[in-house]
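See the structures that follow.
Throughout, read-outs are computed from the coordinates displayed, never taken from laboratory work. Fair warning: this is a prediction, and the values are worked out from it, not measured in the lab. Cβ atoms are built from the backbone, for glycine too; each structure is taken alone.
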Structure I
Amino acid sequence: MTDRPDRLAIASWSLYDFANTIFSMNVISLYFALWVTVDHGGQDILYSAALSGSMFAVAISVPLFGAISDQTGRRRGPLTLLTIISVTATALIGQASQLWTGICLFVIANYCYQSALVFYNGMLPSVARHSNVGMVSGYGVALGYMGSIAGLLLVDPFVKAGGRPAAFLPTALMFLIFALPCFLFIKDPDPKPFRIDMRKAFRTLKNTMVNATQYHVLLKFIGIHFLILDVVNTVIAFIAVYANKVIGLTDSQIRTFLILSTLFAMLGSWLIGWQVKHKGTIPSYWTVLCLWLAALTLIVVSPGESLFWVVGPLAGMGMGGVWVVSRTIVVELSPPEKVGEFFGVYGLAGKMASIVGPLIWGSVVWLFQDTQTLKYRAAVFSLLLITIITLILFGRLQKHIPTHSKTR
């Protein structure tokens, strides 16, 4: 009996992914950006700074939280505390009458949401101890996509009745309700006394970075991947603002656009995963980059609503595929005994991309602030340039990637 998978723990862990993507979609991708730029007339740079600032705080906190997770084995308690703080701050955003109050609450909410993922991901090995880790992780990803769609649909009636500020309280409540099983039914298997050796944590991080410099091809790929993640993370954060300000979509139309994008992200994950398995990682990564090139080109040139609707499926498929293929390349290029270390560098690159990309967008919009909608097209064009640079750099790198990474 003890060798059987704990289905309740697996279901509870996966439901947390459902819960936190409700926050990600409703707050980060849709309502908070519009609350700042439309409801309160704030400039994009304010949202950029809030998002990037909170992600910078997360990046410098990762060694501490990683040390707590690994050295004490205590994950449920920190996950619960950080989630409750995030939920509380999210609920209060809708009650904030001042722009700066809402921004401060968002910084707290996003910081705690992102930091909680360190402990959530750390739970995976113990939750999946008698199951396939990849399969259990896949359950979480699948429920995450479902959470994105469910969050949009369930909050929409509140927004229609009370405007955008009404989105935050129900989003917070859903985040909490669907996270509760993770708090209640998953226990830390071997908790240790709460003693943290921070010098050891930073020494491990330093050693990981030093080791990475010895693997030039892998390090260059992570650098290239950082560039495309700049694009991906910025589109996630600002596509709703662009759709509203430039294309003129209503909140209901933006909701439909995001649902369509999410459905194609699910499809893209499967299709790119199939391509990785049967065609190899190199052509699969080219597919992802070309999808983003096409999507950004259409965003820049679309004169109105009709052409813009094509962007959702293209960007969704590119978004769904980018992590599938990049993780596989990291595994292929890493020595087996160092895969965990290099995924740490890979994760750090993702955090840094969440800082740099939004700042680029906000800065471009601020520089062209007197040009009405042109400033937004200029911001997207900057992302298009980053994508073109990524294509050029990957083209140069692929000949240095070992042959076994080209076919699988």
Structure II
Amino acid sequence: MIQEKLWTTEFISMGGSNFFQFMSQYIMVAALPVFIMGTLGGGEVEAGLAMTFFQIGTVCCRPLAGHWIDSINKRKLMLGTTIGFFLVMTAFSFASSLASILVLRLLHGILFALGTTVASAMAALILPASRKGEGIGYFAVSTNLAMVVGPIIGLLLVQQWGAKALFGFLAVLAVLTIGISNYKKLPDEITMPSLKKQSGWHLQDFIEKHSVPMAFFGGLVYFAYGGILTFIPLYASSLGMSTATSLFFMLFAIVIVLTRPFVGRIFDRKGADFIVYPGFLSFITGLIIFSKVQTMTGLLISAAILGIGFGALSPAFQTLAIQSAPLERAGVATATYFWSLDISVGLAAVLLGIVIGKFGYSVMYGVFSAGVMILAAGLYFVWRLQNKKE
């Protein structure tokens, strides 16, 4: 049996677009606080506001993004979004106050929500049905690589060459995003509107009800991951391993990339359960080990185990969220899934910070976050019993 083609030019283009947009965000996450505190004279609160404004833009726009993707021409939406992305990245070079930075971060969040959602939705539509799980898994690698490469590039630029080099690089990155996202015209059956226009506003325009369960499970996974993403620099510092954060994320991403081909193929051939249950087991085990590390070796072992679990769960739930919805609502389904992730990571920063303040890092990771994952696994098991038909 001949397999349908996975690595098409169109699929690679959407993966590249996603990579460049996510890399811009991770560059900003690492480098913008340095710029705000070093050049603009702000403090930790002002640096944190830059992330808050980005999250506000993302969370507010994500549901609208799904509706727009399904109701207007996706190619034109991608072109407009990437041009807007370029204008915002270029404008950072001229920002000289905290207020202007915050406005630009709000706009960046809006465009990021639009651009990454339309790229993910079109990638899912391009993929052959028989290899959708494998393909979405590979697509997710673009995010994982950006997570590793972005912070390294951001800190290198701002510390070695300054803000002009940083913002100039981001503008170049935006130009590349325009090129790779729009250079090849996609088929009309993918880009043309798929939803009939209705008068008034309806909840179904913004939320795909069939995708909500998978968005919920994915959100719980990202809630636990948000605790790692947000607090690992402080946690590593408390352990006397402040320089190990980059190594942790590097190994975390490498493991995801190495296991991705196997994860995707097993999902398509055996079904979601063969990925989800081992994924939960690995992620829970990794959190418990992570909560008790005392040495660099222990930290890296936990990174590898967490990478296996997260690398299985994240694309599995994303694939299930898209597959559970009608094909013509791929945009809304994708947005529903990502909206849940945006909210979950934001909540993690607040709620898990409170847990750390009361009980410490070990309890937060080993008891609270691991407990959330055990609850998620149990709820998924109950949901599968009630929905045996895939």
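Structure values in brief
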quantity: For mean count of other Cβ atoms within 10 Å over residues 49-56 computed as 21.5, the structure of I, II it came from; calculated: I
quantity: Distance in nm of label points 7 Å out along Cα→Cβ at positions 161 and 249 from the coordinates reads 2.0; which among I, II; calculated: II
